[in-house]
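Next up: the structures, one after another.
Each value in this text was obtained by applying a stated rule to the coordinates, not by laboratory testing. Because the structure is a prediction, the values reported are computed rather than measured. Cβ atoms are built from the backbone, for glycine too; each structure is taken alone.
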Structure P
Amino acid sequence: MSDTRTRDVIVVGGGPAGATTAALLAREGHDVLLLERETFPRFRIGESLMPATYHTFKRLGVLDKLEAGGFVRKEAVRFYPPSGRAGAPFFFDEVEPPASAATWQVDRGRFDSLLLEHAVEQGVQVMQPCSVVDLLQDGDQVCGVVATDQEGERREIQARVVVDASGQNALISRRLRLRKVDDRLQHMAYFTRYKGAHLDEGRNAGATLILHTREGDSWFWFIPLPGGVTSVGVVGHIDYLLKGRAGDPQRVFDEEKALCPALGERLTIALQTEPVQVLKDFSYISQRLAGDGWVMVGDAFGFLDPIYSSGVFLALKSAEFAADSIHASLAEGDLSAAALGRHGAEYVAGMEALRRLIYAYYDREFSFGRFLKAHPDCRDDLVNLLVGNVYRRDCKRFLAALDTNSRPEGYEPLRLSESDR
């Protein structure tokens, strides 16, 4: 069946990137249809937000909803090196005013549902569950999608612009073979949840903790969530976590936990409430961000290692950039790759700044403690990166100093193809 109506925009995927893109475009008066294959709420990890998400939330008009959502307040991040001795917390109000200095640790099921419901309130039409199985094309121009609805009926739906917000399923990137995996960041995660874990007090109660294991081969996240629940996961290179293991996720998790006494102390009387799950955390980027009639946002375009909790922030920021480019392109009547991807260079530059910080963390010869002793003037720059201020602050000085202390051999910066520059 073919819909006779041509939409302004079809958004494929209802996660944070898709819901944000759709909401912003609908508020500009565009006819927006969002297609989501799952029924919300659904489980996701990536619960820790960067404070820089504040600015997108403010633009969306959801700050009040988030404040009332019962999420855990996050004011800092704290790192534990292999020695197990915690470093001083990095408090975000060192560089941010009070309104934007704190963020939240969120249950993604509730959080994602909140954003999608807000998009509906802005005028977005949502079809859920509805799976996109193909693209409609007129030559090289994408002009819609082929979808299967809840009843299994196949539908052709036309649109002037298609936004791929399909997450790591990456509808367009996979079909056009645009994805490039970062070979040095081929990591995976084993994760679960606990009830009753020991939390710090005061301003540290909601902080994200990053805890290295003794030999530095892996690290754990420790994220306090609503209701006394804590998300705990271990991340390491796929070769390390799989080599010589029996393949039982619980066994791998327990073996790594035994190598992290600082974590074990926090879980002494805690109860594990869910089976250990496994997820590949391969970092990747697509060689193009946009084409004639289409744009990619969030994880559909690229994914960075989760060490600094940048996933939701980049999803929201890419959505903002894309919505502005699409709005301008529709007004101009120019739906070319260059017009729809006009924000590509700026967006990728922010991703690259965070990626350099990720590489430094995995450099065994590098220490942020030693780095800050040698460059005390760079502390604010580092906190700004941890906040997510890669688009609001100039981080060139910090990155230049970082290059003098940690520059992996053969490092290649993220780049787009010529059409997106």
Structure Q
Amino acid sequence: MNMLDGADKIVTWTASRRRSGTGSEGEVRKRVQRILERVEADRDAAVRQLSKELDGVDLKVIGIKVFLDPKWKRDPLYASLREAAARIWRLSVAQMPEENVILRSKGYDATVRSMPYKRIGVYVPGGTAGYPSTLLMCAIPARAAGVKEIVVCTPKPTRALMMAAQIAGLRMVYRVGGAQAIAAMAYGTLTIPRVEKVVGPGNAYVTEAKIALRDRVDIDMPAGPSEVVVVADGSSDPELIALDLLAQAEHGPGGMCLCVCTSRSMAKRVEKALGSEIKRAKGLPVWVGKNIAISLVKTLDEAIDLANELAPEHVSVACADAGKIAERITVAGTVCVGKDTAVAFGDYSAGVNHVLPTGGAARTRGGLSVRDFLRQVQYLRVSDPGPLASVGMEIARAEGFAFHEASMRKRKGR
């Protein structure tokens, strides 16, 4: 772990962590481009070959049918996944926009309808044991939006993940990972259907593939290595902070897990608690410690400004007056308010989405939601062209578009 003193050192460290999370950008881009070209040319054959070359997996069968194993009904994990799905569903439904937005005015009316995508793709990373929670976070909001077909690609279709697939009402899961999975969903193959949008987190290769294919398929966001900024003062609980930092750091290399303290003694106590937890865990990868830093600032105002400037995936407000301070955190994926609000609750069981913007992308968008699976269609009906034509013709003349003007003039007296 790293000890940082002052805002300049904090900004430098976070920038370096974000760069490390993307790998060697130029080399990643070149390798991904070659993968995309192979999948576009050879489809299923390329998917099989790449899976063997890159992942050491012999894909005799790409698609796996989803079924309900009667034994699952007695499994506490299945029950927990069902409850998590129900909470995600409730929050998703609450975020649904009004079905039809209608403006009625003299001579015309305008309607905006929210229409679901027909078929979307979900990428679920492999990790050490698969991520059933990520499948639910992506598939349940899509279902709430009205998406009929959901295509899931994952390199690790574990028992837990297949439970989540069944709960989400899926029929098939495709055992494909990496950039080749994104390409297969974007281009379509004989086995893997072509989708209209791809969502879900992944490593540098998955993220680069999503970005490279944006002209062919819509995407959610570049969701990279995990990030958290914990705002702490002299009243914070160092052991809880240490656990929250380690919880995000254990996601994988390239993470940015930062504790911003206004108290030097608290910073030392957090450092000690981290050391104790790491020693107790034994055998943690070296990169877990590299993902973590503890920093000192003079005031809470400085800590708040820093959190907003970094625009991280998560902010944990773990100090006194947490509610008031949280109101001032306006640029983040998820803000966890108060010392008892573990960031992990948002990852798993609270119903808020854990597919969140990283790398500062929270400046321009929020986390994945039901709205990511809707597109808006506008309908305009004009019964009295006169008033609209008078306004529009003036603007068309100013812009030099004679046929725009003529098309409105022709209708003006009708």
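Of the structures labelled P, Q, one was used to calculate P(r) over Cα pairs in 10 Å bins from 0, in percent, giving 4, 22, 31, 26, 13, 3, 0. Name it. Show your work: numbers first, answer last.
Details: P: 4, 22, 31, 26, 13, 3, 0; Q: 5, 20, 26, 22, 15, 9, 3, 1, 0.
The read-out was computed on structure P.
Output the label of whichever structure in P, Q has the greatest value of FRET efficiency 1/(1 + (r/R0)^6) of positions 173 and 365 (r between Cβ atoms, R0 = 25 Å, to 0.05).
Details: P: 0.15; Q: 0.35.
The structure with the largest value is Q.
Here semi-axes √(5λ) of the Cα gyration tensor in Å, for residues 109-260 alone has been calculated and equals 31, 19, 16, so which of P, Q was it run on? Mind showing how you got there, number by number?
Details: P: 39, 23, 14; Q: 31, 19, 16.
Checking each candidate, the match is Q.
Determine which structure produced the value -14500 for helix-only ellipticity at 222 nm (-39500 (n - 2.57) for each DSSP H run of 4 or more, over all residues; to 500), calculated from the coordinates; the candidates are P, Q. If you can, show how the numbers build up before the last one.
Values: P: -9500; Q: -14500.
This figure was derived from Q.
To which of P, Q does the computed value -0.49, -0.87 (log10 I(q)/I(0) by the Debye sum over Cα atoms at q = 0.17, 0.23 Å⁻¹, for residues 349-396 alone) belong? Don't skip to the end; give the middle numbers.
Numbers: P: -0.49, -0.87; Q: -0.68, -0.92.
The read-out comes from structure P.
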